[in-house]
Structure P
Amino acid sequence: MQDNLKILKEITPDVSRVLTPEALAFVASLHRTFNPTREQRLRQRAERQIALDAGAMPDFLPETRSIRQGEWQVAPTPPDLQDRRVEITGPSERKMMINALNSGAKVFMADMEDAYAPTWNNIIQGQINLMDAVRRTIKFTNPDGKVYRLNDQTAVLLMRPRGWHLTEKHILIDGQPISASLFDFGLYFFHNAHELIRRGTGPYFYLPKLESHLEARLWNDVFNFAQDTLGIPRGTSRATVLIETILAAFEMEEILYELRDHSGGLNAGRWDYMFSVIKKFRNRADLVLPDRVQVTMTVPFMRAYTDLLVRTCHKRGAHAIGGMAAFIPNRKDPQVTETALAKVRDDKDRESRDGFDGTWVAHPDLVPVAMESFDRVLGQKPHQKERLREDVQVTAQMLANIHVPGGTITENGLRNNISVALQYLDAWLQGNGAAAIFNLMEDTATAEISRAQLWQWIRHNARLSDGRPVNRELYNQIKLQELSGLTDSRNGRYTDAAKILDQLVLDDSFCEFLTFPAYEYLD
């Protein structure tokens, strides 16, 4: 074991397989090299928030105008990432990974972030599942004896580590918790990069929660360091960046530029984007969003963001990947399923017509629906990057004007936010980061929207469509009603979930991420 590196959990055989001395040395070198810059970038986030709280509005950066006006392209796309018309995402859980890889989607994003509760066991087992998936030895046996194995043809594997803001509390380096991003990335890269290359693919990633091109530059430096350390040519790694914060939307070209040798494109991370809008403008009484269900992809500011993403990507030769279809089929209720499929079809038809090269789904049953939408537009072409969308002209005001025409706050919206937040926190605390709630696949991002809206509505004395004020009393009244219905039928961790939600919703200060307080409850 290295000096000044401590593992605060039992060294089981699984832990020993993942945290070999060589792997630990690699992640420790990543942390020691890049954590000071990571911490600086987080301080810059806080400084930008202070400016927003003082009334500043985000804008395109004058200091990077030359990048936006320059002639450059990202590196050519690797052959196995050319066709990304349907991507499925899900947690790095064994059975789900096998089903996702076998789903018929072109890409599978194995998630260690928003759809994954970071218990120590989950983190270690997730890395083992990824190692086995890369080597095609992964299998799962159901209690009923059914065995799940990989098909001959599977989706291309991408991995999403945790964001820059998170730490892994069970590993201390020089007395401090290791960066969760560098820990997740480093272990996956160390154990699998050479094997992936040998199999004709590569170490491909999704990068979450970036707020600036400087954070993308940090990732690019990490890729170069990791590749150099393991003797892998620079540019082998590829990263698709989720544009899921409103500040990143103003720096899309710069983000592509920083990662241009490693770029896999951009993705419209719609749910976290909505959360980011609430979070960044949380202290603005004039910028309060209505019920979550009313903030659709066709409202003006969401439309501006996605149109700009397609134009930006295609201008620079990069893939533009559409957002998540969170609807999930209900095999016990055909009517619910038909409604869900119709909504997914409409969403994917719109994205394919708008120029996206691919899209996300959360359930294998949705793959054929999304595939049909993109097949109809793409045909035999792997993408539609030739559609430059030069008709799109998006201003800073269009991105930042978050008014939703006809938007209202309703009791149903308030009640739904409380129920979703409670149910998701209960699932997350039990180690499940992707929870089916009200026929939607909810992850941390959608729970963040729910609790952030509750805080914002209470803080700014918002009123329901029937005139009642949204205050602490109404929140507590509905919370108790919802808890009563939930705890009557289930055993779980609703007491802890309610305690965390109260803290998130009722504290005077806004907590940046719900995972900060909730992580303290995890083993």
Structure Q
Amino acid sequence: MHWVDEVAEELLRRGGKQVIASGISISGHIHIGHSNDVFIADGVRRAVEERGGEAEAFWYADDFDPLRRVPWPLPPSYQRYLGMPYAHLPSPEEGFENFVDYFSRGFLSSFKDFGLKLTVFFGSQVYRSGRMAPLIRLSLERAGEIREILNRYREKPLPEDWLPYDPLCENCGRISTTRAYDWSGPYVKYVCEGCSYVGGCGHEGKADYTRGEGKLTWRVEWPARWKLLGVTCEPFGKDHAVRGGSYETGKLIVERIFGGEAPYPIPYEWVSLRGERMSSSRGVVFTLSQWLSIAEPELLRYFIFRSKAMKSKSFDPGLPLLDLYDEYDAVEELYFSGGEGGKREEQKARIYELSQVEGVPERKPQRVPFRFAAVLSQVVGGREERGMEILRERGFLVQPTEEDLERARGRLRRAGNWVREYAPEWMRFRVLDSLPGEVRERLTEAQRGALSRLASDLRERDYDPVSLHNRVYELARERGMDPPELFRAIYLVFLGREAGPRVGNFLSAMERDFVVFRLTEASRA
């Protein structure tokens, strides 16, 4: 059983409507590492509903958090906004409402593409609406008990007058620099003293918590949110799951202070980019929009659900993406072929189901291997319809449906984008318009003979990319050559260099008459 299904069944045993939460602080570009939250939450929602349960998933933007560091690629001038809530910062570009809209719009607009069904909340709006006010008041009334809970896990105890509330300074607009020291009715008294990364303005004032003039501190806000929204399950980064971490203290606070219950936890491991942990502030990011430019949405769902939540995941948009495509296509093939039905195959089948954006297709989609598409996109350039003709000629599209055609066009476009942005140099090429004399002179007699025989083979029969690659390998052996020697000859006569993409894909992507002509021309002494 897949771990998502195990979670769903545990939630159903507990009974009632399931509310699965996700969310992040809007500290910069929202990358695919952050997406663990939303994909897991949506996956659990689906699994609960598949079993007849009632479920809802939501994404909560912590946009009332303070700016702690200027994220890439913003200019140093944004230092002036340190300590201010994200929701109050201007957009770095025109056309966006504010800082939060600038960094979250693309992420939110991608939900439909990835089949994500989540209600969206913005923390700043929740606070301004007054919905949190009763829980804020309760937190202030029982601040001493909360302090005792938090002090169990602190080396330096919180001061006796500590209050679990961060007022918004009415003078400088910062929220991280204030210290609340007293409260009465709807007002919290504060002084703007500064914090570790930015100074305060020294202003003393009072904030009305019923009007959203401040927020609960994180370790109290999280359990308050569980209570407010009735959260029953939540995925979150592994740092919150350590002993004494936010989840452990939140569990105690929600039970003892708010009279609620902690949600079923799903801690997850980070997603790295080429082995480096993703970071919005440092610009180590790969966004959902970037993903959609080079890969299908199903592939990201597969990337997340193919392993357990606490297994580390590393994404590389370079050559490893081709392996991910191959793996996904193989799992799809297995799903529709039926396989032998073993536990391993059943697990792969379930991962495939969870990977789908709008449910499993009724029939097996016709897929163009991405490696071939990467070569074909360069051969045809912008002539998309010519590319589609070649796909039909090579047998990749046989009596295709409209959905098959659209998938093929999409993969061809994404392959072209991938080549331009992420392919290694040796995979990028331009076919020579004519055969230079110096290239012919570099060929050995053995190479010429092999090229001539390959031209004859291509005249006599059709090859798919795999069988053609194997034939080139066999032909080299028949001629007493090391296969790389023949590969180099092929690349020389078509590209003018000794390396290129996989030979079978490369030759199959070009028109056969042209390939035969060029091979014949090169074989002449």
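For which of P, Q does distance in nm of label points 7 Å out along Cα→Cβ at positions 348 and 484, calculated from the coordinates, equal 4.2? Among P, Q, the structure yielding 4.2 for distance in nm of label points 7 Å out along Cα→Cβ at positions 348 and 484 is P. Of structures P, Q, the largest value of mean count of other Cβ atoms within 10 Å over residues 420-427 belongs to P. When distance in nm of label points 7 Å out along Cα→Cβ at positions 140 and 164 is computed across structures P, Q, the figure 1.4 traces back to Q. For which of P, Q does relative contact order in percent (Cα under 8 Å, 6 or more apart), calculated from the coordinates, equal 16? Only structure P yields this read-out. When Cα extents along the principal axes in Å is computed for each of P, Q, the one that comes out at 97, 53, 41 is Q. With semi-axes √(5λ) of the Cα gyration tensor in Å, for residues 268-355 alone coming out at 26, 14, 10, pick the structure among P, Q it was computed from. It must be structure Q, since only it matches.
A short reminder: the numbers here are calculations on the coordinates, not readings from a lab. Fair warning: this is a prediction, and the values are worked out from it, not measured in the lab. Cβ atoms are built from the backbone, for glycine too; each structure is taken alone.
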